[in-house]
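The structures considered in this document are given below.
Any read-out appearing in this document is the output of simple, stated calculations on the displayed coordinates, not a laboratory observation. Every value quoted in this text rests on a predicted model; they were computed, and no experiment measured them. Cβ atoms are built from the backbone, for glycine too; each structure is taken alone.
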Structure P
Amino acid sequence: MLFGNESISHYTRSNIAIWMSMAMQAGVLNMGAFMAGHKFVSHITGFATFFGFELSQNRPDHAFGMLVVPLFFLFGCIISGFLVDLRLKLHIKPKYYISFGLIFAILLVVFVGGVFGAFGEFGGEVTHGKHYLPLVLVCLVCGIQNGTITTVSRAVVRTTHLTGITTDLGIGIVRYLNRNKIKEDISNEGRANMVRAGLILFFILGSVAGGLIFSSMGYLGFVFPVLTSGILFGLMWYFQVHLQKN
């Protein structure tokens, strides 16, 4: 993935390290968004429930907000589709460094905007448009991240939510336990299950870390995902751009 090759080995050390880092970052971001605006943003399922609830409470403006936020997750996936998936389909080197650069830049905006009060009080009620902005931006980040990682792993890995990974792990455990009965090649199933379990663990660790960080630091806590995404962006740029020029 670092070199942008089309024939990506799913379980190289560099890929696994990136996937685990992104899963942990997603856990931190999800906790940060929840503590900042009382909404989870690394998946879109809950927003349909929030939409129904807000309508039932005769609050159509908030219901509309609950529909707008997850659209930015979709928008993030579309961005990653142009930068990565489409280019792979056309046999053109995917621009991972731009995907990770966008993630870094957007999180930097969330960090700076939060510290300087652009989004209102950390942990306050979501009542005005500016309160939705950090949720929208973090949701956009999660869409770019999930779209990129899902594509490059050929849908084996998803790092921003646990539902699909947990489902895959359950199915994978059954396959592994019955590997001698299955005729098709599932030699990687054991390793895949370890990766899936690792993603779940690192997401949980990120959530725990996020709870501790944001409880004491508020919007300042976003400095940690900014640093993580900045490092990954730097690595992608170094391998995909700098080394290619030299």
Structure Q
Amino acid sequence: MTYCVGLLLDAGMVLLSDTRTNAGLDNIATYRKMFVFEDPGERVVAVMTAGSLSVTQTTIAQLDEAIQDHDPGAPPSIMNAETMLQVAGIVGNRLAAVSADVKSKMSAGQETASASMIVAGQRRGGAMRMFLVYPEGNFIEATPDTPFLQIGEHKYGKPILDRVVRPWTSLAEAQKAVLLSMDSTLRSNLSVGMPLDLAVMQKDACRVTYERRIEAQDEVFQKMSNAWSQALRDAFVRIEI
């Protein structure tokens, strides 16, 4: 399973993903689920993935291959599309095509293969935008009313985002929010696991301005997790019925 979350804020964007992939209790592995494509100062596009590993790896590989194709007649890639809306469309079309191809090869075994993605980024002179792309290729966009998107095992980490994240939330507070959202998910679902990948993109920088891999033994994350648990216990005791 997977948990990925992205926040679209006035000050920038904050993205966080886990890295656990499992195909049964005895087949657990670590794979990166956050991929960043950037031309610093000109354009940055981040893609987070959830679902069938064969679908997500093939889709990312084909998106990267299209970037490397410099033939004048080549179709638009995510790094030369004119808008972030077109970027979301390119990712959606590629995801849908790969999903259909994989499903056709697996149909005899009655298995399914699907994936979803969060696409976030900005081009110079354009607005920051964030999209959730569904397996069929269609997508929705983050808005000021709901300035975050999630894929994968999202239900455990959603309550804190609903309560604390607003468009004007600072990037520092946003990092805290996504990490505590992930912490709640890690505690409630063993199919989501560390290490974690964190990326921050300040508004108009058109690049990743901060990134960090958080390992299982990370002292800062453990301190935050323990403080959050204690704060919840203290609040529970204080509430009267």
Structure R
Amino acid sequence: MATVISVTNQKGGVGKTTTAVNLAYYIAKTGKKTLLIDFDPQGNATSGLGINKQDLKLTMADVVMGHAGLDQIVIQLSYKNLYLAPSTPQLADTEVQLAQAEKRFSRLRTAIESSVGQYDVIVVDNPPSLSLLTVNGIVAAKYVLIPVQVEFYALEGLGQLLETMKLIRKGMNPTLELLGVLPTMMDTRTTLGGQVHQEIKKHFPGKVLGTVIPRNVRLAEAPSHGLPIGAYDKFSKGARAYKTLTREVLDRANI
């Protein structure tokens, strides 16, 4: 079975999709067959990898509703070992229908278990909310990776996410683990950045990853060109940080 890593934070704008896309890209570069599941109705991971959403006939919305299997929607990207299960805003509509559906919390897990794609690693990019989709993303996972922006309100709302994880561990996924907390968008020029970083470490003893993702213009530019940072500017600070993060994640997850 593939190791499933769910990239989650109910706050938007913390570098969640950037992390999911670039982590999946660099894991694939290590030779592991990697699937990135875009599970966010905004579909930013899909467009950020150069896929035109208008051209898509089948997406994660069809998988969640049981109209298609995961294998039917997967796109093989031009990067070796990297595959994408795409999304469009249509995924948001399925949430209303899912609310009354049977096994509504484990639709994604069922889809992954039914896949014959034989992936080594599956990275799930969840929506920036504690929605039914996010719960599906966590129920399906072995590990949760939480990107946290190094700014004043960084820890706000994280208690609720951890509580949700605890309930899921108790009820539906006893092997679920917090892989780590990833500091993102760190501005090394400010003292506030350093203070918040220390605060995050205090709040999550032993769980904060050693890698810190810096604020980086090239990282922000890459998705508009439909490229992961390693294909856009592999020598940028952002690319080096995500490459280092990938090694750390693979070590922590024993992959």
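Numbers for the structure displayed
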{"read-out": "Winner on FRET efficiency 1/(1 + (r/R0)^6) of positions 105 and 209 (r between Cβ atoms, R0 = 30 Å, to 0.05) once structures P, Q, R are ranked, highest first", "value": "P"}
{"read-out": "Computed 1.36 for Cα Rg over 2.2 N^0.38 Å, for residues 17-80 alone - originating structure among P, Q, R", "value": "Q"}
